[in-house]
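Quick heads-up: structures coming right below.
No value in this document is a laboratory result; all are computed from the given coordinates. If you're wondering where the values come from, they're calculated on a predicted model, not measured in any experiment. Cβ atoms are built from the backbone, for glycine too; each structure is taken alone.
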Structure P
Amino acid sequence: MSRLDSFIRRMEAQRACLDWAAAAIAGQPGCVLELGLGNGRTYDHLRERLPDRAIYVFDRRIAAHAGCIPPEDRLYLGEVSETLPRAAAALGPSAVLVHSDLGIADDAANAALAAEVAPLLAPLLAPGGLVVANHPYRVSGWRDVPLPAGVSRGRYFLYQATGPVPAHSG
């Protein structure tokens, strides 16, 4: 498979998981966290799917399209090891959805980053909160959620903090 085909499949998996998660949290109170703003594609997608939600964004620096930069009061700039604890102090366990799209093309570095980030996310998740991630996370009290139809195992990852796993609608 070419790198372009792999990228397209990853983007399709990301969109399918985000769309499923957005539908799964309908009617549940809570904010959304976007880890890794990048150029702002998924932030923009989440704004469109969840227009009435507060979306807090985390990244080292702004490199997004001008129309995809969050308001300053919903932006945490810096290393996630520092910004996630600050957010937990300010927001508490209020996130009903977390999208984590962090990492680089280095499997060992990504595994280390996931091991560092996962426990920092736990204090931010509301009961039953969902995590959509591009890398596997292992946190006590989180369970794997089945992927939406068409998403290959290992392409993207879904977790739920506690409570029942929402049913897939297709």
Structure Q
Amino acid sequence: MKIILNKPQIDLITQRLAFEIVEKHSQLTDTVFIGLQPRGIYFSDKLVADIQNLVAPIQPLYGQLDITFYRDDVKTQLHLANATHIPFSIENKKVVLIDDVLWTGRTIRAALDALIDFGRPKHVELCVLIDRRFSRELPIQANFVGKTIDALPTEKVYVQWQQKHAATQVLIDSTTATAR
């Protein structure tokens, strides 16, 4: 395995993304943030905290969305459901979906389907830490990208967080046959 990003690099990228989002959504009055369960939550927690530091005392609206039952492989693979927590309306709001890795686009498609159950947003944008741009199966692209990685379909990208793993880092594994 090879380290693509270490903790200081991830911290810097997250701060840059926070600045980009605040620049585009200056007041945040009609913007909400939704982290995707389960792996996108660590990144979204950090990103929203960085945004909060920039716009204090404004408190960004932040929720977490589980897409388990919206996945197109829900019948062929076992997935553990996570909690959805969206304690506000997304009706006519600008929604920024946040996930760790954009690969095939299927997770984001499922997230868009799940999001509609909570209302009709005015606009939806996507923020990802890692974009695996050459492996897309659906026409989905991110509006805010931390780092683009040109990984082969046979390579696996792991985003690890101190809260769950031994360190905060992004790794690429060229020895695995299964890709994410």
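Using Cα extents along the principal axes in Å as the calculated read-out, with 46, 39, 28 as its value, let me know the right label among P, Q.
Computing Cα extents along the principal axes in Å on every structure in P, Q gives 46, 39, 28 only for Q.
Here helix-only ellipticity at 222 nm (-39500 (n - 2.57) for each DSSP H run of 4 or more, over all residues; to 500) was calculated and came to -11000; which of the structures P, Q was it taken from?
P
Comparing distance in nm of label points 7 Å out along Cα→Cβ at positions 30 and 54 across P, Q, which structure shows the greatest value?
For this comparison of distance in nm of label points 7 Å out along Cα→Cβ at positions 30 and 54, the top structure is Q.
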